[in-house]
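Heads up, there are several structures right after this.
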Structure P
């Protein structure tokens, strides 16, 4: 029999203290999605591992995305606090070992361990907020998490650039600090959650769907390996890539069949009968693709086309952060005041689409104030959309499904980010090859002498190493930069309609009355 004791009601002060621990944990996971990219050059130079550098990112991506839905279900069984703390400890252990790595193999393995912890940090943060705050009040607090995303989008490239620009800091190789910096923040999150995180837990017996968990991990791993590694590396029609895609289809089909029969499925298929759950899952995938896929091109544009350093490019992302933070807080407070949330993701995804369309007008001479306006629009769209989608989901599902439902939503967003990054990266690479070829063909007609100054081998090298651009003669350099700009245009133009589709889908959302604290059930016991 479930315990009928009244649910603990947290004061505003207690919620803010808990939030500090949750936001610290989430910042760790969000930061590590961006901080490594600017330090990779230094890392591969130390380890002579250029041919394997993509695995430093892919290993983290694989384990964090694949483990996300597992944490929700496991926390439903064992309680939020111990599982969240397990995720923190796993992430910290991975961070320490990654910083101490002596070769690429060790670094790749420890990054996978980091990702395993990050999957729990990302998923359980929103689950725990769903436990301690009523849907009506949730927007008031959840906007702060949009601010964390905004901060990480800027702080990641900045810190990665800063650490990698120093040979040593306190006697330790500079790039290793991108991992060691996690340790004090993670310990602080552990101390805070140990002191104050006493959350409701169902009193009924549970079982873990181990086989379903194995199937979903294997299917997602097959998909991400195909789109993040074998496809871009060996070709999309190459046998290894096709086999991985086939494995994904087979394993996903097996997962669906198994989940329909499981006693306590890891991802209950009955949730998809909930219109809001199905809709927000699709839109979260779209938001993830737009956020991680297209927005990652902005710092690349700044470094390649405008010639900014990694640190400078990070600073120029501040307008993006301002858009995310301001609109996350604004929409969160308005939702708590009015009880209405449907309009915000519709407007947000529309504004983000406009911002990306405007980015397709960037040139080699676009001034920073103009770029800042475009970035603010994209950030504002993200701020209005991302947390609001989670609020809509939490308001539509039962308390007993909160863990698995919110984890599934985070899973679909992470999966969208993984797919978006791979697809838009592939588009950039394909268009760059075409634009470089046509650009130098035109240059050969207009200025044969200038075109003769660069060999076909050097042109191919530009696709892999943008550092070569600075060594080119001015006329040749202009041709190359225009090829990059035109390639970025295609990426932004490809991303804009996808986000517009998300806005159209959100028009079908059925807005439900926001529940107050007293309207949440079922009755819990404390850990």
Structure Q
């Protein structure tokens, strides 16, 4: 079977090109060896289930372990009617998986265990009875726990496991060697309620779990192991180190995105190339452009939008970071920051929040922009794309900036200053979008340093335009901004740049100025 890059479900060694995650698996296995209970919590499509199956397979090969892989996904709500029903279901599922993985195993959880106890007390006794008969380390792996953690009965089940964990050093109370839960959320943060009308004032049912600190993202060296495998099997020529670093640059090692970018190159871009036996950096750039297209939709990008729309505080904070460069402390004790981190939106940049990766940043950016365009239709330019391009197929950027200046003069007054200061970038981008739509795109470059944020890079056909947006804060700040823009133009080997300045002074002028900065020419337009 011909291997492929996988972007759906569990990665299988014989079917998919895979990153070598041996070190990660060893770190996870060390926690199991040390009898730890923990949850592998990471954002969606972060390789959690693939890692879980790898752990499962390796434990199956060890004679001193019995490993049970469970999932409550698809079990329905009926099993959560009461503790007796849940207990009976857990026993059946546990025994079924035990027989499947270990056909010769004779000792099972006893479904007919005679006891006057009910519910979870009965299940607890069954586990104790089972463990007293089994001379092996029993590890229980439970996938997709997020599907059940909103159910009170499941939380009681975790509480029962916690109680057994706390008593496991007693010879009369043997229990599972290790329990590993897999999900998006860290269940240690869930508070247990005993009655629907009771406040969440009890300890989490999973507060005995250790912190899961294993890095699940792929670093450039790990990415290179997948490219080496692909290059060898397909006889594809490539500079593995540079390509790995560039893939990491765009994805920050998010496992799904790494595989997705490679899949786009292999299955969509490579067949169209003249040389179909070579990857280069341009292929990575084109894969990035393919994924960030407005009309490219996949489940993970849908989830980004839904998670933002369902939490207005998260929406506004993310918007402030992307459009205004807001410095939000990365403090996971803050519920909103923690939620953004759980969803894979926020990551840590020194002390502050940043958008996890450049692909997510661009997709979120486009989502905000589409919302602004829907709310504020600039119909007077919607059909004028040709007016702003030249015969040579380039953008007439001076004309665009002058038209935007005219638009602001006609549509916004001094009383709108607070709104413009907050939404100025978004207003301009929603103005620009219909002009370049279908022929180019705009994207944000990341923060480069203090006062060094490059706002927009515009591509149109084969041309690139560098545009920086600033608020007028005086001549000194203006000169500093010109120097910074000149330095940034050097990165793109450009001699021409554009500066759009929002001036909120009472006696401001709507003016423009051509400014020479060294060997660069910068057109500055004030609005």
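What follows draws every value from the coordinates through simple rules; no lab data is involved. Only a predicted model underlies this, so the values are computations on that prediction, with no experimental measurement involved. Cβ atoms are built from the backbone, for glycine too; each structure is taken alone.
Suppose you compute relative contact order in percent (Cα under 8 Å, 6 or more apart) for every structure in P, Q: which one lands on 11?
Matching structure: Q.
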Comparing P, Q on mean count of other Cβ atoms within 10 Å over residues 210-217, the highest sits with P
So distance in nm of label points 7 Å out along Cα→Cβ at positions 26 and 234, computed for just one structure, reads 3.9; which one of P, Q is that?
P
In terms of volume of the Cα convex hull per residue in Å³, for residues 186-481 alone, which of structures P, Q is highest?
Q
Structure responsible for -24000, with helix-only ellipticity at 222 nm (-39500 (n - 2.57) for each DSSP H run of 4 or more, over all residues; to 500) calculated and labels P, Q on offer
P
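Please state which of the structures P, Q yields -0.20, -0.50, -1.14 when log10 I(q)/I(0) by the Debye sum over Cα atoms at q = 0.05, 0.08, 0.12 Å⁻¹ is computed from it.
P
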